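J.: So, here come the structures, one by one.
Please treat every number below as a calculation from the coordinates, not as lab data. None of these values were measured; they are calculated from a predicted model. Cβ atoms are built from the backbone, for glycine too; each structure is taken alone.
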Structure I
Amino acid sequence: MSAPELHSPAIPLTHLHAGQAATIVRVGGEKATRRRLLDMGMTTGETICVARVAPLGDPIEILVKGYYLSLRKAEANQIDVVVQP
């Protein structure tokens, strides 16, 4: 296990606020959805940063691997992360 996993519980990506950085620890969802997320760079161990969250929480824009990606709340809820200090 890596150091962040030992000290912080994993939470869904939807619980992060704009400006927070985190490390992906699990990508879930149905087979097709999970495959699409993995293809877009949402892989275990990847560091992401929440750029913006819409006023009602849907969609969420994140920075991953140098590009911005917008995810619906239902998709983001399938991704578990550990917040970076």
Structure II
Amino acid sequence: MNRPFRKLSAGNVQVAIWQNEGKNNEFYTVTISRRFKDKNDEWQSSNSLRLNDIPKAIVALQEAYRSLVLKEQANGLSNESLADVIE
């Protein structure tokens, strides 16, 4: 099983950044999940968010985006390329 390139959490919301290999390049994808305990006190994951989870998801996703942009900058992309990433 593949492991995430990086995991970020904000409260019970977790974002995982996955490194992927394409035919001609490397690219990244992001998954988001919410951790909770069920009625049997067992930890579960869901990709559905409650109202109070949305701000946590925003924080975690912003940090994931920041992490990926900084990685791209470290790899020598120009500011024009970064502008394409932002759009």
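J.: If relative contact order in percent (Cα under 8 Å, 6 or more apart) is calculated from each of I, II, which structure is the one that comes out at 41? Please list the in-between numbers first.
T.: Working: I: 41; II: 23.
Derived from I, not from the others.
J.: Kindly point out which one of I, II the value 0.90 was derived from, the read-out being FRET efficiency 1/(1 + (r/R0)^6) of positions 45 and 69 (r between Cβ atoms, R0 = 25 Å, to 0.05). Kindly include the intermediate steps, with their values, before the conclusion.
T.: Details: I: 0.90; II: 0.40.
Answer by label: I.
J.: Once Kirkwood radius over Cα pairs in Å is calculated for all of I, II, which comes out largest?
T.: Working: I: 12.6; II: 14.6.
Structure II comes out on top.
J.: Continuing with the same structure: Hey, helix-only ellipticity at 222 nm (-39500 (n - 2.57) for each DSSP H run of 4 or more, over all residues; to 500) derived from one of I, II reads -11000; which structure?
T.: Values: I: -5000; II: -11000.
Source structure for this number: II.
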